[in-house]
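*Asks:* Next up, some structures in C-alpha cells.
Nothing in this text is a laboratory measurement; each read-out follows from the coordinates by a stated rule. Since this is a predicted model, take the numbers as computed values, not measurements. Cβ atoms are built from the backbone, for glycine too; each structure is taken alone.
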Structure 1
Amino acid sequence: MNIAPGTRLGPYEILAQVGAGGMGEVWKARDTRLERNVAIKILPTEIGQNAHLRLRFEREARTISQLDHPNICTLFDVGDDYLVMEYLEGETLAERLSRGPLPSRRSATPRRHARRQV
C-alpha cells in the first residue's frame, strides 16, 4: 500500500510517518469523524500476502483489543491491513534508551503490569 501525507484510509487522513519496523509502518493520522489524532500501523503489502505473517498481525490486533492498561495504547479500529490505535505524544523507547539504561525498578514495572494483562 502506498501511503503518503494526505492519503485517506476511510475516515483517517494520514499526516506523517512516526516509525517503522518489521511488521509495518506507523503513521500519525487524523480521525475526521471524531476529530482526534490516531496512530495507524499499516501492514506492508509483501507481509499481507504471507499467510503466516497475516495471522500474526491478526493475533496482534486481537491481543491488543483485550488489554486495558495505562501503559498500553488503546486499539480503536482494525482494517484488512491496518490497526488504528491511540496516538501518544512523547519520546520513543529508543530515544529514552539512548540516554542510558532504565533503572531496574522502572524497567520491571511495565513488564509486571503487562504480564498481569495477558
Structure 2
Amino acid sequence: MNTIMPDSSVLSTPADRLSATVIKHGACVGSPNPDDWFPPEPDHNTQESARARQRYEEHARRLCSGCPVQMQCLEYALRIEAALPLTWIHGIYGGTAPWQRARIIRYRRRAAMRKVC
C-alpha cells in the first residue's frame, strides 16, 4: 500500500463519500472497544520513545490489517487533518500513527509547492 499517494479512484472521491464509506464498512465500526483506536501516545522526550513509537505503529498496522476501507480511511484522515495544527492529530486511521500522517501531510504539501513553482 502506498500511503503517500493512493490510487486515483480514492484521490478523486469526495471527502464526504470517503467518510460514509469508512463509517459503513470500517473494521472499527461497532468495535467493542473503540478506545483501541486512540491509545495513549508515547512520550517523544524519553530514551524509550523510539521503541514505544514502533510498538504504537505495529499496533496501528495490526488493528487495521484486513480492513476493507483502510486506504479510504487514511485518505479521509489526511484531508481532514491537513487543515489542523499538527498537535491536534491523534489516534489511528488507516493503519497509521499520528506522526506518520503528519509526515505524509508535510510530504504532500512540499510536493504541491514544487508543482506550483
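*Asks:* If FRET efficiency 1/(1 + (r/R0)^6) of positions 30 and 94 (r between Cβ atoms, R0 = 25 Å, to 0.05) is calculated from each of 1, 2, which structure is the one that comes out at 0.90?
*Replies:* Answer by label: 2.
*Asks:* To test your reading of the models, identify which of 1, 2 gives 18.6 for mean count of other Cβ atoms within 10 Å over residues 22-29 when calculated.
*Replies:* Among 1, 2, the structure yielding 18.6 for mean count of other Cβ atoms within 10 Å over residues 22-29 is 1.
*Asks:* Can you spot which of 1, 2 the value -9500 was calculated from, given it is helix-only ellipticity at 222 nm (-39500 (n - 2.57) for each DSSP H run of 4 or more, over all residues; to 500)?
*Replies:* On the way: 1: -9500; 2: -16500.
Attributed to the structure labelled 1.
*Asks:* Given that Cα Rg over 2.2 N^0.38 Å, derived from a single structure, equals 1.09, which label among 1, 2 identifies that structure?
*Replies:* On the way: 1: 1.14; 2: 1.09.
Label of the originating structure: 2.
*Asks:* Assuming 4.6 is distance in nm of label points 7 Å out along Cα→Cβ at positions 14 and 46 as calculated from a single structure, say which of 1, 2 it is.
*Replies:* 2
*Asks:* Between 1, 2, which one scores greatest on relative contact order in percent (Cα under 8 Å, 6 or more apart)?
*Replies:* Values: 1: 17; 2: 31.
Largest calculated value belongs to 2.
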